[in-house]
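Take a look at the structures below.
Computed from the coordinates by the stated procedures, all read-outs in this text should not be read as laboratory data. What you see is a predicted model; the values in this text were computed from it and never measured. Cβ atoms are built from the backbone, for glycine too; each structure is taken alone.
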Structure 1
Amino acid sequence: MENRFTIIPIMCMIKPMVNGKKRLETEIADKVTRFCKDFLGRGPLETRVYILEDMVIVRMKDALTPAEQKLADRADCNKCWDLVKQMRTLLVEQGREQLEGIILETLEVRVISLHDDVSTKTGESILLFVLEKKPVFEQIECWRD
């Protein structure tokens with residue numbers, strides 16, 4: 001008995017997703033801003049997100065709450081600045097699961113570490129997510145010849 005196989009040529013091409021990266025950065029910015037409003041009672045005035053290799057950087061301008069801002073404005077109080085930074089770090093740790101969930105839901109990649117800092121001088125806050133792998137912004141299209 002003879003086996004016959006038919007070879008069907010298939011062509012494939014990797015195409016970048018139209019505005020895929022930018023759309024995902026905007027989606028993360030919106031979700032993180034909403035998280036801040038819900039979790040801290042106030043959101044940043046501006047949130048920008050940058051996806052670089054296996055990292056997501058979230059930069060939030062004017063991110064301090066009014067109470068944090070009052071402490072940060074005290075020029076003579078290093079303890080106040082430290083307190084603002086410590087409190088913000090504790091709050092990020094409390095919301096860590098939700099923040100990591102935003103990244104997982106949006107990029108479909110797990111977060112392996114989260115770093116944060118806040119400037120008591122400018123009121124900016126930075127979140128840095130290190131990812132398990134680089135997110136995919138391409139799709140494979142295949143067709144038969």
Structure 2
Amino acid sequence: MELAVPSDVLDEHKKIEAADCIVFLYPVWWSDCPAILKGWFDRVYSLGYAYGFGDASKHVSPMKIIPNGIVMCTAGHPNAFLSEIGIAESMRNVMIDDRLGKRFEHKEMIILGGTLDLEAVCENHSEIIRQVGVKLGALQN
């Protein structure tokens with residue numbers, strides 16, 4: 001039995017095909033992205049489009065390789081703690097190796113940790129975000 005790809009998913013595919021860079025920006029929820037973003041991956045990274053090419057892709061063109069993917073997330077715990085307990089590596093494995101995977105040529109993950117003490121990290125996080133903006137601006141030139 002074949003199921004049609006919903007129109008909202010096809011709309012997302014069109015956005016992806018037009019992109020040179022996708023930035024995934026989210027707060028960390030229990031060591032992962034929020035459910036709505038996870039649901040986006042579940043629906044948009046559909047069979048025949050993002051994986052499982054072959055017979056399944058006869059109705060959908062396979063996803064192009066996007067030049068740049070940036071994952072930026074905020075976390076309450078400091079980065080050092082997230083690294084110490086292995087959560088930072090786990091988050092990178094899931095987002096960079098699995099969800100972005102071979103679908104993106106250049107991938108980067110930025111964890112803006114320590115937001116439980118926002119005053120202490122605000123200036124540093126602002127500079128990191130500014131640098132991402134500079135990098136994205138350079139991609140357009």
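Computed values, structure above
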read-out	value
Comparison of 1, 2 - label where distance in nm of label points 7 Å out along Cα→Cβ at positions 73 and 121 is highest	1
Relative contact order in percent (Cα under 8 Å, 6 or more apart) - highest-scoring structure of 1, 2	1
Per FRET efficiency 1/(1 + (r/R0)^6) of positions 9 and 65 (r between Cβ atoms, R0 = 41 Å, to 0.05), the highest-valued of structures 1, 2	2
P(r) over Cα pairs in 5 Å bins from 0, in percent from the coordinates reads 2, 9, 16, 18, 14, 10, 8, 6, 4, 3, 3, 2, 2, 1, 1, 1, 0, 0, 0; which among 1, 2	1
